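**Q** Next up: the structures, one after another.
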Structure 1
Amino acid sequence: MTTDTIIITALATELDARLLPHGVQIFYSGIGKLNAAIATFKAIEQSRPKRILNFGTVGAVASHASGLVEIQRVVQRDMIAEPLAPRGQVPFCTRPYEYLSGSGGYTCGTGDSFVMAKDPWFAANNVDVVDMELFAIAAIAHDHNIAWRSFKYVTDHTNEDSGQDWQLKVRHGERLFLDLLKEVL
């Protein structure tokens with residue numbers, strides 16, 4: 001089946017498929033870069049989309065980030081192989097170390113950990129929000145020459161209460177994204 005646009009979201013608790021407009025296909029990846037990579041490959045193979053939309057939740061590491069934000073740039077925050085390569089870059093790899101969506105205004109740092117504390121690297125690299133899937137989705141979209149956009153809802157501001165805040169607010173961005181989706185499609 002070929003479709004223009006698909007949505008990749010980590011969890012059904014973030015976005016209920018039953019609320020999507022008719023004909024919009026969603027793929028749930030599960031949490032983390034590996035799960036996101038596998039789900040993105042399968043989604044591309046099954047649907048052959050022209051565009052991938054990602055929706056999910058994020059923690060804010062920059063004080064100005066709140067509500068529903070659109071990601072313009074994504075980097076890997078947990079690739080730490082110094083001194084072989086600077087943090088965020090895979091040593092001996094020619095693939096990009098950042099991906100740009102072409103729209104939005106926020107930078108997301110993706111990694112396989114739940115962030116509950118500030119890290120000076122975030123400010124030094126202009127990271128506004130953190131998640132656990134987007135870098136993998138953007139990398140695979142790039143490899144397949146598929147456009148991508150990402151919309152993230154800020155559930156917490158990276159502190160000792162982040163886990164509890166995420167659980168309380170995981171569904172809060174759903175309606176905002178659904179309203180925006182009407183314009184995006």
Structure 2
Amino acid sequence: MRQLLLLRHAKSSWDDPRLPDHARPLNARGRRNAAAMADAMRELGLVPDIVLVSSARRTLQTLEALSPIEGSPLVEPMDALYLAPWPALLEVLRGVRETARSVLLIGHNPGLHELAMALAGPAAMAGGTPTARRLAESYPTAALTEFSVALPWRLLEPGGGRLMRFLAPADLPAAEAGDGLEGAV
């Protein structure tokens with residue numbers, strides 16, 4: 001069995017309207033949430049062999065908050081992941097080397113949320129488990145989805161992932177704590 005982890009970047013800043021979207025950094029809440037998700041991933045033993053990360057500043061900073069990642073995975077920043085639609089994300093995953101046991105993809109919505117829904121498949125989503133219902137509702141910043149994948153990466157298709165876990169910052173006590181001054185992004 002293979003493991004696929006989908007992580008949406010943490011909350012980004014809109015403080016400088018002159019910055020292009022690709023260059024927007026994390027805000028204070030985003031840094032806290034990314035660090036809390038990193039702690040949760042370590043506690044759960046989620047250790048990727050490969051990290052595929054969008055080249056956007058906010059995704060790279062989310063990855064920085066996860067570091068150090070146990071086992072020193074291969075990290076590949078990719079322009080193709082920036083705001084990619086879910087079929088493009090799926091195609092990137094199909095290109096992962098077959099020896100990879102666990103892959104972490106750090107990207108953006110709506111593509112990441114749509115990919116998670118597609119991988120879970122209509123049967124899982126219709127099954128109405130609490131995890132599937134939460135995934136269907138929204139995919140907040142710094143949220144993580146874990147899938148178990150039986151197929152080789154090159155054969156990954158919609159419905160090809162078994163939804164194991166959906167974890168949002170609101171589930172992590174340390175994540176949402178703060179001064180409350182950050183606006184919704």
Structure 3
Amino acid sequence: MSEETSYGNISSDAVEKATGRNWESWFQILDDARASKLSHAEIARWLGETHIESGWWCQAVTVGYEQARGLREKHQQSGGFSVSVSKTIPVPVPQAYAAWVDDAARSDWLPDSTEIEFTTANLNKNLRCTWPPDDSRLVVSFNPRANDRCQVVVQCERLPGAESVEPTRSFWKDALARLESRLTAG
């Protein structure tokens with residue numbers, strides 16, 4: 001088996017399974033269409049009009065192409081850079097959700113979080129908020145898992161640059177570990 005290459009965190013096998021073509025094939029099609037001269041939206045639109053029915057896969061193939069051709073860095077989005085961190089915690093969703101929205105509970109595991117401003121709160125599903133230390137935006141999702149567990153996903157968006165991705169990932173891994181520790185403490 002050849003070395004597996006991923007773009008946009010999607011392997012060549014996965015893109016082929018979903019779209020009928022691997023990365024190499026997509027890159028050739030897009031190069032032939034002179035996609036490197038098009039905007040992200042124009043590439044995705046063209047893929048949707050000519051090759052792919054799923055809007056999600058149009059976006060995924062476009063991002064993969066942009067990364068492969070040096071038009072977009074890894075973790076880069078139109079509004080900056082992003083990174084996602086998740087942790088499955090052995091508590092039900094409502095308990096994890098409450099630990100985010102209650103200021104006192106949150107400050108126990110996430111110090112210096114008093115400046116968070118929630119812009120969206122869908123009870124026991126997800127939250128959107130500002131993260132003042134770097135003016136990024138957080139999208140926090142709560143996904144139920146078997147045996148009264150839940151997966152907490154923190155998507156950090158609008159990071160200022162590629163250099164902030166790994167420190168941000170590390171910060172939120174540690175924060176979610178503290179959340180789990182607080183929620184499961186005897």
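Read-outs: derived from the displayed coordinates by stated rules, not from any lab. This structure is a prediction, so every number in the text was calculated from the model and none was measured.
**Q** For which of the structures 1, 2, 3 does the calculation of log10 I(q)/I(0) by the Debye sum over Cα atoms at q = 0.19, 0.21, 0.28 Å⁻¹, for residues 48-95 alone return -0.74, -0.80, -1.05?
**A** Working: 1: -0.86, -0.91, -1.05; 2: -0.62, -0.75, -1.10; 3: -0.74, -0.80, -1.05.
Clearly, the read-out refers to 3.
**Q** Kindly point out which one of 1, 2, 3 the value -7500 was derived from, the read-out being helix-only ellipticity at 222 nm (-39500 (n - 2.57) for each DSSP H run of 4 or more, over all residues; to 500). Working shown, then result.
**A** Details: 1: -7500; 2: -10500; 3: -13000.
Matching structure: 1.
**Q** Quick check for you: by relative contact order in percent (Cα under 8 Å, 6 or more apart), which of 1, 2, 3 is greatest?
**A** Ranking 1, 2, 3 on relative contact order in percent (Cα under 8 Å, 6 or more apart), first place is 2.
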